[in-house]
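Got some structures for you, see below.
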Structure P
Amino acid sequence: MKSVPIVFVVIATSSCVTLSAEEGPTYCRDIAPLLNNNCVTCHRPGEVAPFSLRSYNDVRKHGRLIAAIVQAKIMPPWRPIAGYGEFLGERRLTEEQVALIKKWVQAGMPEGDRKELPEPPKFSSGWHLGNPDIVFTMPEPYHLPAEGADVLRNFVIPLKLPEGKYIRAVEYRPSNRRIVHHAVLGMDRTGSGRTRDGADGLPGFPQASLAGVILPGNLGIWTPGWEPVPLPDGFALPWPKGTDLILQLHLSPSGKPESEQSAVGIYLTDQPPSNFMVDIYMEDLRIDIPPGEKAYRTRDSVTLPVEVDVVGLYPHMHRLGKEVKVTARFPDGTEKILLWINDWNFNWQMYYQNVKPVRLPPYTELVMESVHDNSAENPNNPSVIPQRVEWGDQTHNEMSVVIAQVVPVNKSEGSMLWTMESERESEKGREREKKRERAANQRQG
């Protein structure tokens, strides 16, 4: 049976009994604020966390497990190595904080003085950004069985904007947070999603990779605890006629039959963009991993012809993924690691938005390097007995992708960047289709 990721958080709503002064850490003074600051966005009623920790008694009941999980660095689910990039929404416990939790548990998990209990965090029950200009709700729910593998499903949302309007923000709202692990939003200019929608008799269609181009910046990803943020000043998203919005959901069975009927809120602006983001795709399509290979390496790179600001990075691998690193190699021979994850977890994929955009000079080479583990020792390997694994969209296949979202510093050079990336992506798109056709022929033959 598939294990369920556990996120430990606290909404400290109970009163604490006043105790005499204690030398060691207490729940009210030390543990409640620590957990509130790092985990509470996920572990509260109606959220994805598997159980609620609303009181001291609840926290005490799970105290030893919490100490073990944070000691093992399983939680909080923040994968980047410290010191390689500074990202919004960082959730990380320091060694001192981990030691504090351990000390509190070893001391018997005392409550402490209720006067030292902080106010519980407050969360909006409605739309975080106010009432959207357009709201789409899935016309029918998608039903998820009680058990089995996780489901990655793409849903097609026809979207037409009023004349002269642009998208400044998008807010995703699941109806059942217990089963929605994460969501990705993209745009499909080809209409191919429509032809596949409902083909198997169910809403949407299966595909492990997003069936479209991911929306720019913060708009394109939702994970538990992630709050929506509008595009920066000067940015807005034009929406060409005939383009569909694609909503991809990663759904995790909860142990009982569930359903999901998501809603998406669109926020509009009259202001056209004064600049634009370009998605730079780095993807290795040559993946062919022998069974038992513990450190299969993939790589892709691109040299940027103009000066850019890197807004954010979105890495993507499947269950054999182990490590991913993104490096900027400058023309003078020096380099800077922009993102490094050495304990990849397919269940915790995120878009990493830089706190401050990282500027790269012209002719900087962006390099993606990844490692994949196809051995029996990999607990995430979908095959108990390792099998040959090639590139593919499905979870039992493997992928190695990083999307770097960049902004040309000089807007007049944007067309050069866009043209370069369009040509690269067209070539890779043709190669992907050839691989999909070959895989389909092998299944039929």
Structure Q
Amino acid sequence: MKQSFYGGVHPHDRKELARHKEIAPLSAAPKQVVIAMSMHIGAPCKPIVAVGDHVKVGQKIGEIAGLGAPIHASVSGEVKAVEPRPYVGGGKAMSVVIENDFQDTWGSELTPHPDYSKLSTDEIVNIVKEAGITGMGGAGFPTHVKISSGIGKVDTVILNGAECEPYITADHRLMLEQGEKVIGGLRILLQAFGLQTGVIGVEANKEDAIEHLRALVGGRNDITVESLRTRYPQGAEKQLIQRITGREVPPGGLPAHVGCAVFNVGTAAAVYDAVVEGKPVTHRVITVTGDAIQEPKNLMVPLGVSFQQLIDEGKGFKEEPERILTGGPMMGIAQYDLNVTCIKGTNAVLCLTKKEAAPVVEEETCLRCARCVNVCPMHLTPVYMHLYAEKGMWKEAEALNVMDCIECGSCNYICPARIHLVQSFRVTKGELRALAAKEKAAKEAAKA
């Protein structure tokens, strides 16, 4: 039986700033793009171009080295540098710097397949792989791996159109303006899995998108567009699965363990572009918003464009921002350098005023109110996980399933003491991964 997920919160969505702004191209093409080789879960890509090379739009410039997806040039021009540059995820990442020649010379090696019905599963998976498609909702998991690993296990394909993070409207506009690609991409995914029906879940605060997608489906009964009661973090795949199917992904489990595969609506549109039009991922829709921005916008942006240029597209700041995030206020990452550039998972640049941004509290004292426990959608106990983290008791935190934390920020949002709960869980996870790697190395050394 379908049921709502546990916990969650109801932050003010603030989507009114950009929900009615149509997707627009950049007013001025970038003079230079800095394309990071880290755009996905897994090892960074290996650059396969050198300084002085001339590249074309859609040409592969980064090859996978293990788990990952290839990376392609978003402009044509000359490679000026291959070196570490400031990275949107923090620190620096190996990047390919391309000086735009403004010719937009096309260089993709993908073949368009307008009649995709004749393609086999392996052919679809290979096209998706070569197109460099990853989770466009921000997770960055390679889409071809999600498809291939789910063959024979998945009986339900769900498109995630919830877009539950406040402020962000990129997926909303994509569903309204490129709904045909979203529907077409889902049908291609269904064909790859050998399934007949799929579901698109959209939160009820996007009623126009729901009606538009239903109209596009028309009289066919292969796709259901489901309206979801608005609640954060409904866009998290485990919560979306529970809401739509009633199935609960077990602790440590994956959606495929309960017969589901979840893809962002932007990912589905990218699948359509790759299979039908022969286009790899070179651009994406990004919302530039927040009360600090003069003119919030939804933009179609070449990968590798700087945050500074995106802010300039919004006519700059109308007041000094307190904080600039990539993503939304709940899960977004604060930026220290506006020279960082957008990657495949960048769905928003959020510029918050002092009034909007949550205050940074130096003295943190837990009140033992248990509100964090009540709102955790994963049935965890954040208060105790945080106490163990403070004392460096990593294994004890692991016993409380800290690795199942989806870092949605609901606990941070509700905490009256403004304790940095999610940050402490991220640190704990890092320590546990390091411990696991050390234990694995010790076992391998003992065998040698």
Structure R
Amino acid sequence: DEETAEAAIHAIEVELEPLPTITGIEDGLAIDEPRIHDYGKRGNVHKVVNLQFGDVEESFAEADHVRDDVIFFEGNTHLPMEQHASLAEWSADRKLTLWSSTQTPHYVHRALAKVLEMPAARIRVIACPNGGGFGGKSDPFNHEIVVAKFAMMTGRPVKVTLTREEVFYCHRGRHPVLMRIKTGVRKDGAITGMHFQSALDGGAYGSYGVASTFYTGALQTVTYKIPRYHFQGIRLFTNKAPCGPKRGHGTPQPRHALEVQLDKIAEDLGLDPAEIRLKHLTPPDSVTANYLKIGSMGLGECIKKVVEGSDWKNKHRKLPYGRGVGIACSSYLSGAGLPIYWNHMPHSGVQLKLDRSGGVAVFCGSTDIGQGSDSVLAYVVAEVLGIDPFDIRVVTADTDLTPVDLGSYSSRVTLMTGNAALQAAERARELVAKAVAEKLEAKV
């Protein structure tokens, strides 16, 4: 029982050898030994990124005004209403089933096969509907491995539910990031170039930290036109709870820095902060300096609506001391472009089963974490097939029954799973239409 187990843990006497403590970014840069992990660039440096697009120094020379700021963004955590929990069962035919509050059943399935040294075909992972995730349940966690191993050892079902305190230790929350941003602008606020540097406090483990590092520099160019751009990023291991992919995954921190600096530039130049943003948006159907393709661009209309609805013209810089209105813009991608492990397989799959009763079953590996992805699957298929969504049964997030989906993160499920469902439904409609046409001797 839990109380006996906890008493046994407290009875263990531990001898500790004090080592230098790496408390933050500066320590991570300065202390090479001891290394927290033996992988990474050097010492306690996990990842280094250096990407340059065009001659940024030349862009500063061409600018009418150059601003250089250092800004720090403190980290935070997800705090879903439902704590992390897992239940494992070892069956008589030597097969393992794990039910878990996870956003990524496919990645957990792979981790279990690797750590337990079992054939993946003998492992089943079922992701339960999540009471909130926000990125904090994207990693395979140690408690998922523990319950699986204990179930195998005891032959009994084993469950672990983390306390709220233990959820904080798992963390994988937003990285604290120290940023330096240097931007050149014309008198009208047009950006000539930008040099952005970020240093991430990664905590004790890697998590999705390599992606987080890239994300701190990837999306600055997609809102405002930045013709020349230089990004340098570094992620460091520290003796703290590990950071990871929280809501926007590395992009809110640099966006905070950029938007704060834009306000300062507007103040320096005597320009309206809303106007400086509106006048210099990245145009639709364009390619950014760092080769990101922009499709539609609705930010301009959004800014106009906000300015009108907030009575911006009559409030900005005109309210009593200590009160004010501000504006900031942001952007994020829909759908992560790469899997966590490199492969050329589909990122998401949907299978349909149509039976003679008129019912349709949709099978997909994606997990509903509160964003309504199960409903999206039903609505997409129902619309294509012309049936009531209530006649559709949705089966998701079960590695024995559903095709692979890489997980619910990076705003990817509606884009990728939705398109997979659309294609599957269109093919099913063609097959049904062809069979019915033959029966009725009609043209399709």
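Things to note:
- Structures P, Q, R, by mean projected area of the Cα convex hull in nm², for residues 145-344 alone: label with the highest value: R
- For 16.8 (mean count of other Cβ atoms within 10 Å over residues 25-32, calculated) the corresponding structure among P, Q, R: R
- Highest-scoring label, criterion being Kirkwood radius over Cα pairs in Å, among P, Q, R: R
Where a number appears in this text, it was derived from the coordinates with a stated rule and is not lab data. These figures come from a predicted structure and were not determined experimentally. Cβ atoms are built from the backbone, for glycine too; each structure is taken alone.
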